[in-house]
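Given below, in the form of structure tokens, are the structures.
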Structure P
Amino acid sequence: MNVCTWAPTVFAGPDVMRKATALNTLPSGAVLNRIVKNYVSRIESLGLSHLLIAQRWWGNAREIEASSFDCLAMTSHIAAFSERLQLVTAIHPGFFQPAVIAKWASTLSHLTEGRWSINVTSGWNLDEFDMYGVDALSHDQRYERSKEFIEVLKGAWLQPVFNFEGKYFSVNDLALEPRPFGGLEVFQGGQSDAAIEMACEYSDWMFLNGGSLDKIRGIINQVRTAAGGRMVPKFAVYAIPLCRSTDEEAQREIQSMLASVDSEMLAARKSRVTAAEGMWSSEDDLSLLDSNEGYVSGLIGSPETILAKVNAYKDIGVDMFHLQLGDSLFEEAVLPKMLSL
């Protein structure tokens, strides 16, 4: 099974638990370089397949993550330290022109010998759009813009000369040189009806928020039905493992975390994510603990319990887990077996 984790681009996280703390200062210079180099080395030594370089144009490190370092700069920087990881860069259409990203990505594909993919993120944090002077559009229109973005990117990647005239983007006799190294793999976020339609037409992978086995099964079945005769994308599910010697010990820790949730911060998060559809909709209390519903996936318990849950997700069609790492027992007792599935 493929396993992905976050790249080190955000250094302060959500503060929905009253005891949570954040960094007071951002690392820079030699300190930042050392953090990135050591982190990438550790992730590669663990055997992970993918590294997601996320982009948070603006965040307050309270109910959502803090603002991140720039995704393009960090992808290029991480590429210099990595040897095997597939680097997946989150790109927001509207903030970037697709032809310009094609040029950057083609260069990166040569630097990494093809170890680059794109995660097309249509966006939900409306404050970001306003701050950067980007038209937020309506929810479904953002996905229409993303479709055009992918069309231009794929056209530039696959054709020596490419023309496109759309509602949001256009190119005239675009000749991408040097030609890209290898193929182009497209990930995307979102799980609304508009996101599913885009995935069935344009994407190779869908990143899904965490969810129960039944919820993820339902989304996968919905995508398969919507695809009809088209190719069905692969599925990557977000999860935060909590591995302890026994199930009882893990459950006690989870209950302690739930008891420390700050209700005001939780209300602020719910208000912040109203522009998203199909995500952050879980009624499970575990969804309160992080901003991507990672604990709801249920990788909680003993190593044996967690591995059984991983196999259950694999059986319903999950091809990758996108994990938040840092649980030492999980990394020692579960992750090697997970990677061999």
Structure Q
Amino acid sequence: MDEPMSPHVAFLERYLRAIETFAPPDVVRGFFAPDVLQEEFPNKLFASGRRHDLAAMLAASEKGATLLSSQRYVLKKSVSEGDDVAAEIEWTAWNNQVVPELERMRGEFLPGDVTYVDANQRVAEADRATTRVVYTGLFSPRADLMARSKAQLITWVLGAHEYLLQCIEAWAAQIVVRYGLDEMFDIQYQLWGDVVLPGVKKLKEEYLGITGNTVADWMKDLQMDATAMPGKAFDVSFEMSEPDVGIMTFNRCVAADQWEQMGRPDILEKNCHSTCPKSMIVTTQMYNPNMKVDILAIPPRVDPDDVCCKWRFSMRDESDPEYVPIELSKKPQG
């Protein structure tokens, strides 16, 4: 016969039911004393652990509602003595950061007559924590696009850009939670260099006509990249200070904003140093083996007003030991 649940464990159960349904801050506040202190021990995301007061706990609870579609807390074991309770709690969630944003992005970026049926909503609530999320459909090309206005098509592309970034962030976050930062960066490093960059270059050549082997050709590629499009995530500027010298500056970057706000410039530095240089170097080599990449600025930032990163692209000449003989393309006349 099961032992009756102690009042303190019953209180814990009520708290778990509240936070798993994303109860508003005023409800969550009622479970704590004003001077409560939450101590988070070292884990895969926060290697040194964290300490939260009540305000920080409530803010974290609110943020969870924007990142998750559903979650579940199961009290596996508990031991109570007097006013003290020790518990083993299992947490599962429909772990994506995309689904909660679908309706907002549809309304913001798609024409009013465009309908979208979210396939994820057909998944039963009880099955969501263990069901693969479907990301396709929202901005997929369709037959009637040719009839859309230029303004509608541009807005559609900008929406697809934000949607792509949401998916990337969701993927990376889940790798970190399950396997740790090092594993996520290793996967990202290999994916970008071996799969994503060659595939994207081929698409730009086939559909946008971006070809050639000069710095100017490479700068055209960069300006059509997802990270260069105007939006909430990035603010990027380009300049050609000389005919064969290009400068790209990230004035704002979602990665810098995210990790600096979380107080983890060390993660930002690792992210920027593991992925970005490789993506630049690998892609420039696809255009011309003599194209040189110089990093003028890269996190961590000394001052919050500094640019996030800055890159210089130029051509090696024959005096450079790494110069590779190659015939450059000529600019068309007229």
Structure R
Amino acid sequence: MDISLKARAGYFLKRAAAFRPARVWGFARQIAQEQGKWAPPIFVDMLWSAAFRDTAYIDYYEADFALLNRAERKTFMTSLIQHHLATAVNDREIAKTLEDKINFNRAFGDVLGREWMQLDETDAAALAAFAGRHPVIIAKVPVSREGKGVFRYDTAEVQDWEAFRAELIGKGQILIEQPIVQHPYLASYCAGTVNTTRITTYFDGTTVHPLVMVQKFGRGAVSDQFTWGGFFTMLDDDGHSVGPGHTGKHKSSYLVHPESQQSIVDFQVPLWDQVLELVDTAARRIPEVPYVGWDVAVGPDAPVLIEGNWIPGLYETRVSTTGIREGSRPRHERVMGDALRR
């Protein structure tokens, strides 16, 4: 699986323009401290990997490349490879259906499992009526990533609905949703956050191939993303954890959830067969965008879709946490290899 010369050249020029020696040296020192190694060789290796191995500095750090040999590194996906795949196979115009959460809700309304409204197309009375049915609401910025545009409000104390509506619109939080009720087993890990499952799929026109499967865990915030303190564990084909959880952003290992003390290594996604059926259905609905990272919430009786990401997001194991020394790249190669030569 090789990146095309055009894609590699573009990446090299972009990285060269953004090169900040102090930032790279900072990563090298952090890696050296965490892994008991000497920083200068890591620094040089990071530069070489960025220039000739399609590996951004953050990818080098998050995938523990300093602990892997060259053959092992080649089994891991990187941001460049994933971005190239996504732009090579996904129709950018159709992908706006996924990029904008309002467009997504319209296209996948029958599998959302929750009520929603577009605030700038309705009035304060409708917002008040919505809150009457759902006193706690989720407000989202329609085009946002990594949970940065997701907020939770308890409307019990709202007195001036016109002012509250204006405040939300002013913040760009125009997508209002009913909170999702998660499966009791998931709630036992963290009841204050909807703990979601990310499944990256590729639809080849006939078969929907699950490529990467991840369970994310929250810490009580509105989102289970890293930006809100969340972490994840990789899953096997049966929806079972393959080892301890980690954040990918710093040295971390979670054998159990820090708050609930529920086992991460023994975790099993409930209703797994239904989860796979749901993403299979979703992937077939938008064949022009075949490579997608789907976020799923498992409810008490069935899974529901939260969103789809046309650039799926990079999730890989960390050998320092799990001991697993092979990434998801071979799985991508088996079904998507031709796309990398476009």
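When Cα extents along the principal axes in Å, for residues 116-299 alone is computed for each of P, Q, R, the one that comes out at 62, 35, 32 is P.
Looking at mean count of other Cβ atoms within 10 Å over residues 76-83 for structures P, Q, R, the greatest value goes to R. Can you spot which of P, Q, R the value 23.6 was calculated from, given it is Kirkwood radius over Cα pairs in Å? It must be structure Q, since only it matches.
Work out which structure the value 199 belongs to, where volume of the Cα convex hull per residue in Å³, for residues 28-131 alone was derived from one of P, Q, R. Of the options listed, only R reproduces it.
Every read-out reported here was derived from the displayed coordinates using simple, explicitly stated rules and does not represent laboratory data. Computed from a predicted structure; not experimentally measured. Cβ atoms are built from the backbone, for glycine too; each structure is taken alone.
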